[in-house]
Structure 1
Amino acid sequence: MIATLNNPIFYKSIFQGRLEFGAGKNIEKSLQMYQIRSEQYYRNEIMFKPEQIFFMDQGYIDIPRLVTQSTEKTFTNTLNLLEYIAQFASAGSLGAWLIDSGKILRHKMIEPQSDKVAVQEYLKGRKLIGTKGKEKEAIQALDLAILKYEKHSQAYERRGYVNFTLKNYRDAMSDFNKSIQFDENNALAYFGRAQVYLYEIKIDLALLDLALTIQKSLALQMVHWQARFQKGELQYTLKQYKEASFELKLFCDRKFDPKDISYLKKRDANYIYGKILMEQEQFDEAAQRFNAALAALEEEPKAAKFSKADILLQRGLAKKLAGKNGFMADVKEAATLGNKEAKKMLQPKA
């Protein structure tokens, strides 16, 4: 379909996030420029009126989540205006997605990029996190970002992950709590806090934070699926099969880019989901999930939680219980690969 003035094409548009300016002249200037540019540059063909997103007393722009339909022009106008306003911010991030039939046409994370100390030190610290041996330097940069802007949720969250890596668990917990205090929609902070709870063996609290991570994030974000996998895995260990099945089925059926960390986890997710289906006596579908786990393992065997022998044994059992042929071949191969349970099954009965 060709778009015309009388027949514009509408796409799914999503905006979510917060930009922090601080109360005072920065938020006032950003509001003034937002109003001027929306009228003069974009003729008010934007998605947000100022009163919908500006919180002057708190000093921030906040869009918890908006999913709507818009033209590409309106989306672009809104994106460009928010990018311009971000230069006055001291912290925060705001995501924008334009989607057509499930395909992402455009995606942009809007963040402050000015020469403010809080901005530059945060960017420096975030970059250093990815460099082995630079953890202390990263913390120093993030410390300075927080010193310059106390409500820097992202700096607290990033510092929390560094502290967790350094096994400073108490400091990590404090950082994640502070991050959530200053931005209750920061999904990454909930995910980080869940990892600390797991270390402390506070499983119920970890599950609550993983649920909040899922709630606060979009299915377009990596952390959303990391949380779903981990939540499903935990619920499986607790024998909460119904709840685990819900999370893992969604995860297993999702298509991930091969570069995505979740792509590799599909082999483990399919195996665990197959085990749950065995408990639910859905043997035919369980065998299919073990097939998927085996195919994923053969594609990339590194760092897998389950061996080929484990998967072959379970697939063999699923085939047998489903009344299908070929189960014995799987058990024999599993035994050859060293699976003790498979070897025991093949021993002649006394």
Structure 2
Amino acid sequence: MQETELASLTVTVLWSAFGAAVLFGAIAQRTHFCTMGAIADIVNMGDWSRMRMWVLAIAVAVLGFNTMVAMGWMRAESSIYAGSRLLWLSLVCGGLMFGFGMVLASGCGSKNLVRAGAGNLKAWVVLLVLGVSAFATLKGITAVLRVATVDRIGVDLPAGQDLPTLLGAATGMATPVLAGWLGLLVAGALVAWVLRAPQGRSGNVWLGGAGIGAVIVAMWWISGSLGFVAEHPQTLEATFLATNSRNMESLSMVAPVGFALDWLLFFSDKSKTLTIGIVSMAGVVVGSAAAALISREFRWEGFANVEDTGNHLAGAALMGVGGVTAYGCTIGQGLSGVSTLSLGSFLAVSAIVAGGIAGLRYQIWRMDRLA
């Protein structure tokens, strides 16, 4: 592939990722898709509607990703989620921090991007703090602390930590075949659970769940298939175009916010180039803004008081540090990571949910004490 062809393909990949992210933002704004909100609905009201929406999104993402693996379009090991070393302590600690932080910040990274597009000024402050703390945990002071502590503890597996690869190593069966069957079984079981209750059959649940899940699948295809180059003209190695991790990527909403800030702050540095993650953050905001304006839900909103400000600042910092430590957020691990059937992703999501429940219990205790 020539340099001009490579540059043209890179532009196509970036515009495709931006378009998929715009769709994510519009659907999330329209359906109120939110993992923290789903957990809060259950804890506070016993309402499982948004949880069924999230589970449906997981089902679609799992089915789509593993179908592409079965067809030979991509491999789970090409992502950051399926390495052979399971950093269980990082995933648990980071997940707990992120889950607690998203409650204090009134939503996870994706929800704050959606709210930012709809005119919420609090969300812009959250994103700024989240981005700074995330980048510090990638390359700064908290990165040194992370590497020196939780990242030192892990389990080395005989193969990649995604279930198809692990089962393939144990049984001798071909990984693509196992991916296809496991994806179908897991997705089928999740969809059956969604449909068990009448609320799981509503149009809003299916628009949000199926729509968001399809965007995750589209992002995997854009990065892992469209953006894959078997032999880069400069390095002569296989590469995935326009990614920060140098692996194939789908949506995630913590580290990319940090990379976006880095790109903006060092814009004149020609080594800082646009990536799928950076343009996706912009796309989510644009999509949300468009949907909010069309539905006339766009409105400016600020902090209520000092305590409200403090909670959001603390929550944003916890999400930035926790999201990077856990290798993802409710979207990065909860949808993109889980779609690969990675053991680490299941562990991270469990910790995020536990942290979210703890954060909600803390808020209830705090309100009761003030009352």
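I have 16.4 for mean count of other Cβ atoms within 10 Å over residues 185-192, calculated from one of the structures 1, 2. Which structure is it? Computed on structure 2. A value of 30, 24, 22 was derived for semi-axes √(5λ) of the Cα gyration tensor in Å; which structure in 1, 2 was it taken from? Value 30, 24, 22 for semi-axes √(5λ) of the Cα gyration tensor in Å corresponds to 2 out of 1, 2. A value of -19000 was computed for helix-only ellipticity at 222 nm (-39500 (n - 2.57) for each DSSP H run of 4 or more, over all residues; to 500); which of 1, 2 is the source structure? Source structure for this number: 1. For the read-out relative contact order in percent (Cα under 8 Å, 6 or more apart), a value of 8 was computed from one structure; give its label from 1, 2. Going through each structure in turn, the value belongs to 1. If you line up 1, 2 by distance in nm of label points 7 Å out along Cα→Cβ at positions 89 and 321, the top spot, with the largest value, goes to 1. Upon calculation of Kirkwood radius over Cα pairs in Å, for residues 177-264 alone from the atomic coordinates, which of the structures 1, 2 produces 13.2? The correct label is 1. So distance in nm of label points 7 Å out along Cα→Cβ at positions 9 and 209, computed for just one structure, reads 4.4; which one of 1, 2 is that? Of the options listed, only 1 reproduces it.
Quick note: the coordinates plus some simple rules give every number you see, no bench work behind them. Note that the structure is predicted; figures quoted are calculated from it, not measured. Cβ atoms are built from the backbone, for glycine too; each structure is taken alone.
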